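Take a look at the structures below.
Just so it is clear, none of the values below were taken in a lab; they were calculated from the coordinates. Not measured: the values here are computed from a predicted model. Cβ atoms are built from the backbone, for glycine too; each structure is taken alone.
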Structure P
Amino acid sequence: MVSEQTPTPTGYWAARTGAALRDEGDHARLWLGGEDRIAFLQRISTNDVRLLPGQGAVTVLTSPTARIQAVLTVLAMPAGLLLLAGPGQGPALFNTLRTQIFFNDKIALEGRGGALAQFSLLGPQSAGLLAQIAGPVDDLPLFGWRTLPIVGVDVTVQRGEGLGGDGFTLLIPSPAALAVKAALLRAGALPLDEDAYHVLRVEAGVPAPGAELTEQVNPLEAGLRRFCDDHKGCYTGQEIIARQITYDKVTTHLVGLLLDERVAPEAKIMAEGKQAGWVSSAVHSIALQRPIALAFVRRPHHEPGVQVTVQSGEHALAASVVSLPFPERPLI
């Protein structure tokens, strides 16, 4: 994924130093109900989702060959599980889940994209802003959620990882979305456009659907090891993932590249005369004031400090491998 336009500076800096509001209305929202809902999700995804109401988790839906189909954020509600995924993934995710339901599974699968609006609130002042207009969230555990009133509307607020810092997902009944958005903006949040968001997420080393989170790679290669539970039992693709962990067989890793010129996604990465990987996302970093990229690089060339070459059209560009997130200059 590449960002072509100059990001909006106010939204970018709000996400770094204040609070920024991103509209995620195009993201997937599905409801998984029925008494077998937890057992169902346990057998088809990587993490332990035996959750109590108010808890949440991130889990990866994997293929039989352990490739990424979708990364799901799960909210455990009293009567079901609310599943969140990436932009534009709703129809495909619905069909994928439906094909996994056995004839004797007691499962109810429904779309929630039209019923709920979705925003993310990012930045170090996000928790304080929510406390000011709704109620305290400092005690919310990572991926936990609670309902808070904003302008008289019950809003589901889930704490997430943000972009390397504090972040919250807000789920709002669709008819009230504009009123809640206006309240957040009045309280001091600034709008975050998509170009600025993608610069921030690349700087933070956060993989995105369609760029890093694809069926080309598995969760370990994409840096999602923390969402693969070692003790939950069998799930689709589990044997391959367990073998790679046990025998140190992860040969490709998501890394950062420092560049002197912009490159395009899918540009080949060369090392020692052979292809050693590919670029997945590229932006011009505002924090580092230079081009950077996310890339999948085969070991041993993935180690920080290794010099590689990026084949960009007819040009061969030098690049340095860095660990993620990218190192930053002091903010000014």
Structure Q
Amino acid sequence: MTESSYQFLPAADSGRMAMLSRGREVIRIEASALAQLELALDETFVAACALIVASRRRVVVSGMGKSGHIGRKLSATFSATGTPSVFLHPAEAAHGDLGMMVQGDVLIVISNSGNTRELRTVITHAQHMGVKIIGIVSEAMSMVGEQADVLLTLPSLPEACAGSMAPTTSTTLQLALGDALALAVMDARGVTHSRIRALHPGGAIGLRLTPVAELMHGPAELPLVGQATPMAEVVSVITNCRFGIAGVTDDRGELVGIITDGDLRRHFAILPTAVAGQVMTRAPRSIPSEMLAADALQFLNDSKITVAFIVNRHDPVPGHRPVGIIHIHDLLQMGLN
């Protein structure tokens, strides 16, 4: 560390404890505020959701300063959960960006004081076009409070910083209320996992919502043997397929057992003369083909196994036929965790 570098950690234990204490205090203050916000939600929240659900077009979100940062995040959350949305910067609005808002949109304006002067142009334009306005403020008696069709009033609470100088508690409340709106609207619109996945084709969310049938090793790679298969042949299948497992099927092709390295060790003495049906572990755990990737990973972890066969439980004849196989490493290497 050079002489010009910052000394990030205080040398004295008292300095460290003061930091930790202050950090916990801020979180405690904001958590308490969130609890009050939960209790404060009423029919106006329902009315705001109903406006958005009934909208023919998009949700336009506008806010200035820190409220603007929250607004950008809220707009992104709406878009990511099936409700088209755009953020309209109030300072840019008067220079042509008002054209981003059209009839049929719903406008959400966020302002702690409710008197942010840059929002006046946006609100006036919305009213001229018949665009419904949802206000999110801490002060009901304000410009936004008077102009909004539906007003969501946040609990008026001190900021977490000394002297309430920096937006902290207020922006936490704005963020949480915005998330509540977006997810309540998502549920009301019946947005499905497949729709959310389609909106996140390149990220971890899309991967988590991918059915395991699209990620599994298919029928051509299945290490399957019959119940009468000699164990010498079973060992060869386990070795060649490299999953450390062999599935045992009956005459109908249904999965009735599995053979793992552990089964081989437990039955080592009879392996030269035994067949698969004598060594297998019966009623093995399996994964339905429609299970989502994130749930499949959780299943493998909870079951303390590294590999499982995939079955199509919607196939009535037979009803437990293996159609694929998945290894925990497949999921981890794709980026699931």
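Computed over structures P, Q, distance in nm of label points 7 Å out along Cα→Cβ at positions 104 and 248 reaches its largest value in Q. Ranked by Cα Rg over 2.2 N^0.38 Å, structures P, Q are topped by Q, which has the highest value.
A value of 0.55 was computed for FRET efficiency 1/(1 + (r/R0)^6) of positions 168 and 320 (r between Cβ atoms, R0 = 35 Å, to 0.05); which of P, Q is the source structure? Derived from P, not from the others. Compare relative contact order in percent (Cα under 8 Å, 6 or more apart) across structures P, Q and report the one with the greatest value. With respect to relative contact order in percent (Cα under 8 Å, 6 or more apart), the highest-scoring structure among P, Q is P.
State the single structure among P, Q that was used to calculate helix-only ellipticity at 222 nm (-39500 (n - 2.57) for each DSSP H run of 4 or more, over all residues; to 500), giving -5500. This value belongs to structure P.
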